[in-house]
Each structure stands twice: as C-alpha cells, then as structure tokens.
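Taken together, the values in this text are just the output of simple stated rules run on the coordinates, not laboratory data. Being a predicted model, the structure only gives us computed values, none of them experimental. Cβ atoms are built from the backbone, for glycine too; each structure is taken alone.
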Structure P
Amino acid sequence: MAKKQISRRVRRHYILIGLPTAVFLVATIILLYWYFSVTTPNLPKPPLKELAKSHNIELGTHVSLSRITDKPYVNIVVSQFSFMTIDGEANWISLHPSPQVYNYAKADKLVAFAKANNMPIQIHHLVWGEQKFLPNWLKNGHFNKSQLLGIIHQYITNVVNHFKNKVAVWSVVNEAFTRSQHTYGLSDWWANNTGGETTYIDDSFVWAHQTDPNAKLILNDFNNETENNISNSEYSYIKTAKAKGIPINGIGMQMHINAANPPSIGAMVKNMKRFAAIGVPVYITEFDVNLNSVKGSSAYKNKLQAQITYNVVRACIESGSCISFDNFGITNKESFLKWLGHTDSHSFLFNSRYQPKAAFYSFRQAWMQK
C-alpha cells in the first residue's frame with residue numbers, strides 16, 4: 001500500500017513539473033518558428049524604383065552585410081531599389097585598421113552583391129570626423145597637420161582606386177559643418193587636428209576626383225534640410241569652393257527626421273532649390289523618421305511617420321533639385337538609433353518581419369503623384 005502511495009506521488013510530481021515544462025517548450029518552438037519563418041511580402045507593382053525613376057530620381061537603400069543571406073531582405077532590396085549604399089563596412093576602422101594594412105574583404109562582398117544584382121553603388125564616407133570609427137593608430141599617432149593631410153591623401157587614393165569604376169557616388173566628407181558647430185555636442189576630429197580649417201575638405205574632393213574622375217562626389221551632413229546655420233555654412237563654403245574649382249558634385253542631406261519636430265515641404269523645397277542654383281543637386285542620403293520622442297498610440301505614431309515620409313518625398317520631387325533618394329535601412333530592427341538609446345524609433349518602411357507599414361504606402365503614394 002505504501003509503495004502505491006509513493007508511486008502516485010511520484011506520478012503527480014512529474015505531471016506537475018513535466019506538463020508546464022512541455023507547454024513551455026511547445027510555446028517556445030511555436031514562437032521561434034513564427035519569428036524565423038518570415039516571408040517576402042507581396043508588394044504592389046510597379047516597384048518603388050520605377051515610380052521614382054519617372055521623376056528622374058534614383059532610389060536606394062543602405063545594405064548591411066549581415067542581412068544579404070536573408071531572402072526576404074534581399075528580395076525587397078533588389079525588387080524595390082535601383083541602387084545600394086555601403087556604410088559601416090567602408091569606414092576607416094574597417095578598411096584601414098593599421099598603418100600598413102587595408103582590409104577590403106567585407107566591403108568587397110557587398111560590391112559583389114551589388115554587381116550580381118545590377119545595382120550601382122554609393123559609399124559612405126571617405127572622411128568623417130567621428131572618433132569611434134577612426135582606428136587607434138590614427139587617433140593616438142600625434143601626427144601634425146601636414147602628416148594628417150598626407151594620410152588622408154594616401155587613404156583616399158588607395159580606397160577610391162580599389163573601388164574605381166565600381167562606385168557611382170562617394171560621400172567624400174561627412175558632417176564637417178554640424179561638427180564644426182558642435183551640434184549635439186559633436187566635434188570634428190579632422191578639423192580639430194588639422195587647424196580647424198576647410199583645407200582638408202577641399203583636398204579630399206580634389207584627391208577623390210583625381211583618383212576616379214567618373215565618380216560623383218558629395219558633401220554630406222545632417223540637420224541641413226532647411227535654411228539654418230548649418231545649411232547656410234555649407235552653402236557659403238560650396239559657393240567659394242566651386243569658384244576655386246573644387247569638384248563638388250552634390251550636397252548630401254541625411255534627412256534623419258525627428259518626428260516630434262519635422263520640417264515642412266515648403267522649407268525643404270526652398271533650401272534644396274538654392275543649392276541646385278549654385279550647381280549642386282541634392283542627394284538625400286540617409287532617410288529615416290525617428291518616432292522615439294513622440295507621445296501617443298502606435299496608430300498615431302504610424303500615421304505621423306507616414307505623413308512625414310510623404311512630405312520628404314514630395315519635397316524631393318517638387319524641388320526639381322533632388323536626383324537621389326536613399327533610405328537608411330529596410331526594417332525597424334536595423335535602426336542605428338537603438339544604439340543611441342532610442343528604443344522606440346521605428347524608423348523605416350517595413351516592420352521587423354518585413355511587412356510594409358503605413359509609411360511604405362505613403363512613400364509609394366508620394367512617388368505615384370506628378
């Protein structure tokens with residue numbers, strides 16, 4: 001009798017422990033299957049790139065090396081965009097990790113991906129004064145101005161020559177003007193260490209052009225989508241530089257839009273037109289919409305993002321000055337803003353499962369209109 005009671009207790013014990021464990025395991029398997037079994041969405045035709053092309057605007061997106069084995073990601077990139085941008089895999093710390101070493105392995109994989117899919121390439125950035133993307137040998141080398149200019153010259157010559165005839169557009173100098181004005185507390189390492197002048201900017205464009213005369217060369221920055229201190233400084237610099245023969249082919253406007261304070265269509269159009277009037281068409285280079293500071297329901301945020309997305313595209317079209325429009329990524333999970341602590345940015349046209357958001361349809365609607 002005692003043995004039977006013990007046996008019942010043991011069975012009861014295993015049921016009480018085993019059943020919840022089994023339920024948990026089944027639920028986990030279902031969740032994992034749901035998460036990883038994403039499929040390419042059925043998107044409307046014609047694709048976005050054809051709609052943009054009808055306005056003589058090339059439409060692109062940043063492409064991450066870590067995603068090019070992800071079939072839904074690749075399908076969206078190739079079907080919807082006419083060109084691709086290489087970014088993190090082509091900064092100094094990646095390409096030039098030590099004084100005598102250049103490492104093109106990661107960037108070359110993306111170049112091969114672009115070639116396989118007949119997509120022109122834009123690369124960011126040849127010279128950018130963000131210290132976290134500069135190698136220690138450079139930052140800690142105690143080089144003087146002349147030596148640093150020589151290092152830039154050697155780097156641009158080597159890198160541009162490696163990609164010669166493979167890259168259509170280079171972001172030659174990035175964020176020089178926001179950083180010189182210490183926007184958000186930022187600083188320009190290159191300007192700080194070469195005397196705070198624009199000499200390094202001038203020279204960078206000259207050296208890039210000398211190495212690949214066929215590539216388009218742009219001056220890139222953020223917070224320059226409307227008339228303000230940053231865009232005014234760029235405008236003055238470009239007028240002077242072009243008068244000296246500096247080969248600047250375009251102005252890059254990153255368009256990282258804060259949804260809590262978005263620019264108007266009119267303000268963007270006016271600013272774009274004045275740059276085109278001095279011979280530099282507009283390249284939108286890193287478009288996204290940051291919802292992190294917006295209060296309200298998900299439905300409200302999605303609607304707001306859709307409206308802002310529509311406005312930026314319409315400004316690009318209506319200005320008659322914008323020739324390239326580049327999205328900073330495909331899905332919410334790619335957003336660089338999460339690394340800045342913006343956990344609720346939801347910046348892009350697709351959600352983390354590659355499903356189109358309201359912003360995708362407003363983006364499409366804006367291109368469909370005349």
Structure Q
Amino acid sequence: MNQPRTLQIGPRSMEEMEAFQRDLDAIHTAARRKVGEQDARYIRGILRLVRTTETVGRALLLFGWFPPTWLLGAFLLGISKIVDNMELGHNVMHGQFNFMNDPRFHGDTFEWDNTCPKQEWRHSHNYVHHTYTNVIGKDRDFGYGLLRLSNDLRWSWLHPFQLLLTALLALFFEWFVAIHDLQMDKVAIGRKKWSECRPQWLLVRAKIWRQVRKDYIAWPLVGAAAGAALFGGMDGAIDGALAVLLGNVVGNLIRNVWAWAIIFCGHFTERVYTFQRASIEGETKGQWYLRQILGSSNIQGGQLMHLMSGNLSHQIEHHLFPDLPANRYAEVAPQVRAVCDKYRIPYNTGSFAGQLWTVFKRIARYSLPGGPHKAVHIEVDSVLPERA
C-alpha cells in the first residue's frame with residue numbers, strides 16, 4: 001500500500017484556520033436566519049410535483065402499449081421517482097425542513113419511494129458518510145465496498161471488472177443502497193457474522209417487499225383490470241398488466257441511473273481528495289469544513305439541473321451545510337467559492353458531462369494496479385501548527 005503524501009492546502013496557521021471556520025459559520029448562520037415560509041412553500045411545491053407526475057405517469061401507463069402514452073407514462077414516473085428521491089426524500093431526511101413541524105416533511109418520519117429503509121439511510125448517509133467524508137476505512141460510501149477508486153485500496157482480481165460493476169451499480173442503484181449498511185462485503189470475507197446483520201436485514205427485507213408489492217404486483221393488477229376494461233378479455237388484461245409492469249421497471253431504472261450519475265459526479269471525480277484516518281484525530285470544525293470541500297465536486301447548470309439533482313449539483317455546499325434547505329445552496333454557493341479563493345482552496349466544479357467523464361476515467365484507472373494517477377491524502381492537522 002502506498003504511503004500517503006502530505007500536502008498543505010488552504011489555511012496555513014491556526015489563526016487562519018479559525019478565520020476560515022468563522023467565515024463559513026457566518027455564511028451558514030446568515031442563510032439559516034432566512035429559512036422560513038419561502039422554503040416551506042418550496043418543499044410543498046416539490047411534493048405536489050412528485051404526486052402530479054406520478055399520478056399522470058401511472059394513469060398513462062394504464063392505456064397499455066400505445067407508444068405515445070406508454071413512453072410518456074414511464075418517463076413521467078421516472079421523473080417523479082427522481083424528484084422524490086433527490087429533492088424531496090434526501091433533503092427532508094436530513095432534517096432540513098423540520099422547522100415546519102409538518103409530519104410530511106420531518107426527517108424522522110418521512111418515507112421515500114426507495115428500497116432503502118429510512119433508518120438505514122439516515123445512519124449510513126447522514127451520520128457515517130457526512131461525518132467521515134472520504135476517510136479511507138471509515139466512509140463506506142467511498143467505492144460502496146465494490147469499487148477501487150484510490151491507491152489507498154489494494155488491487156484485487158475483482159477490480160479489472162469494475163466498469164462492469166459500475167454499470168450494474170447504476171442500473172440497480174436502489175437495491176445496492178438498500179443493502180449497503182449491512183456491510184455484506186465484510187460478511188463475505190469473514191470479518192462480520194451474518195447474525196450481526198440479521199436485525200438490519202429484516203428491516204431492509206420489509207422495505208424491499210413494500211416496494212415490490214407496490215410497483216410489481218399492485219399496480220400491474222390495476223393495469224390488468226384497466227386492460228380488461230379498455231380492450232376486453234384475458235388478452236387485454238395480460239397486455240395491461242405487462243405494460244404497467246414494464247413501465248414501472250423503466251421508471252425505476254431511469255431514477256437509478258440518474259441518481260447514480262449525480263452522486264458519483266459529486267463524490268468520485270478526478271480532483272476529489274481522500275484522507276487517512278489519522279487526519280481526523282482531534283479534527284476541528286474548520287478542518288472538517290476543509291475536508292468537506294476537498295472531498296466534494298459540484299456540477300454547473302441551471303435551475304432544472306439543480307431541481308433534478310436535488311440540489312446536489314451543489315455537493316460542496318451540501319457537505320458543508322447538510323441541515324440547510326437545499327434550495328438555498330445556489331444562494332450561498334458564490335459566497336462559499338469566494339471563501340475558497342480567499343484561503344487558496346480548490347473549488348471543484350464543472351459541467352455534468354465533464355465531471356461524469358472524469359468519474360469514468362477514475363474508475364477505469366483504478367481498475368488496474370498502480371499507475372500515475374494517485375489519490376492524495378491530506379493530513380489536515382499538518383496545516384495547523386505555527387511554523388517557527
């Protein structure tokens with residue numbers, strides 16, 4: 001395993017690090033003071049969008065295989081699932097809208113249209129990932145226990161196939177996320193017992209069954225009834241059921257691939273840094289801020305990109321301020337970038353196509369052992385002591 005390379009990036013002294021922290025704290029505080037009815041109206045509008053696109057999409061699928069209605073229905077259902085997962089579920093489960101005191105938008109009670117139980121997501125994502133962002137051996141989201149994306153990880157016989165694994169991960173993203181917190185990779189190599197996973201598995205299994213029952217049993221039965229009524233007989237019922245079933249499959253695939261692309265562009269681009277465990281020992285809030293910026297990537301785009309990405313096109317701002325309503329990220333992003341410029345910190349942003357291309361380059365590069373591209377460890381504490 002390669003020895004980590006220590007760099008100094010950003011604040012060069014304790015005083016400068018504290019000033020950097022104060023600057024970001026001030027941005028967060030000012031933005032939080034503005035949170036109120038405008039944000040509540042925004043998230044209520046997002047819920048209406050999710051319900052409207054789902055209702056129209058599912059209704060169109062009931063007309064069977066007629067191409068214009070079937071294609072539009074599957075597309076709208078996919079859009080509904082994307083917005084439900086990215087802009088509604090992800091952000092609500094971060095507690096961003098708890099201030100509303102509305103159970104529909106409370107982080108502890110919200111249930112999304114996904115096979116991953118809300119409890120598992122909040123633990124693996126809200127706590128583990130956001131606390132230990134890109135810390136090798138602590139943040140299980142870095143590579144998801146499947147992909148080698150850094151020289152910090154040993155190369156094995158599995159890694160030459162990781163472009164194929166990436167394709168499977170993209171297509172079945174919700175299913176991989178559902179079992180992610182079970183740490184099945186550790187079970188496979190004997191570092192964890194199955195008996196330790198069983199309580200979690202029962203929770204995951206119940207949520208998976210709920211989703212399967214809804215998308216692949218209940219709605220196809222509605223499609224069968226609609227097909228029999230519209231087109232008559234058993235053939236109409238079978239065609240109606242199959243049209244709805246495949247429409248649900250396509251809608252889920254649309255959501256899975258898009259969510260995978262946005263998340264990978266936010267975390268695994270070429271210029272994202274990784275960190276060793278020692279770098280977070282005694283970590284200050286300012287150091288944590290620095291690690292979030294260096295471990296994240298933004299995607300440039302307009303309002304549609306921000307909406308469809310759940311505002312994770314502002315991944316840097318999300319990692320800095322996960323409790324801030326995501327619709328505020330576009331507002332604070334220029335201020336965050338100005339702070340980065342002030343303290344000589346790289347602000348990783350680019351077009352969607354450009355960022356996605358570097359993701360594929362990183363996956364391909366680390367499918368092979370060694371090589372010139374090396375993930376850089378930052379010993380954040382090395383920037384703190386005053387130099388004599």
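The table below gives the values:
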| item | result |
| --- | --- |
| Relative contact order in percent (Cα under 8 Å, 6 or more apart) from the coordinates reads 15; which among P, Q | P |
| Structure responsible for 0.5, with distance in nm of label points 7 Å out along Cα→Cβ at positions 85 and 173 calculated and labels P, Q on offer | Q |
| Label whose coordinates, when semi-axes √(5λ) of the Cα gyration tensor in Å, for residues 117-308 alone is calculated, return 30, 19, 18 (choices P, Q) | P |
| Origin of the value 103, 52, 40, where Cα extents along the principal axes in Å was derived from one of P, Q | P |
| helix-only ellipticity at 222 nm (-39500 (n - 2.57) for each DSSP H run of 4 or more, over all residues; to 500) derived as -14500 - corresponding label from P, Q | P |
| Test item: percent of Cα pairs over 21 Å apart, for residues 77-180 alone calculated as 44, pick one of P, Q | Q |
| Mean count of other Cβ atoms within 10 Å over residues 213-220 derived as 15.4 - corresponding label from P, Q | Q |
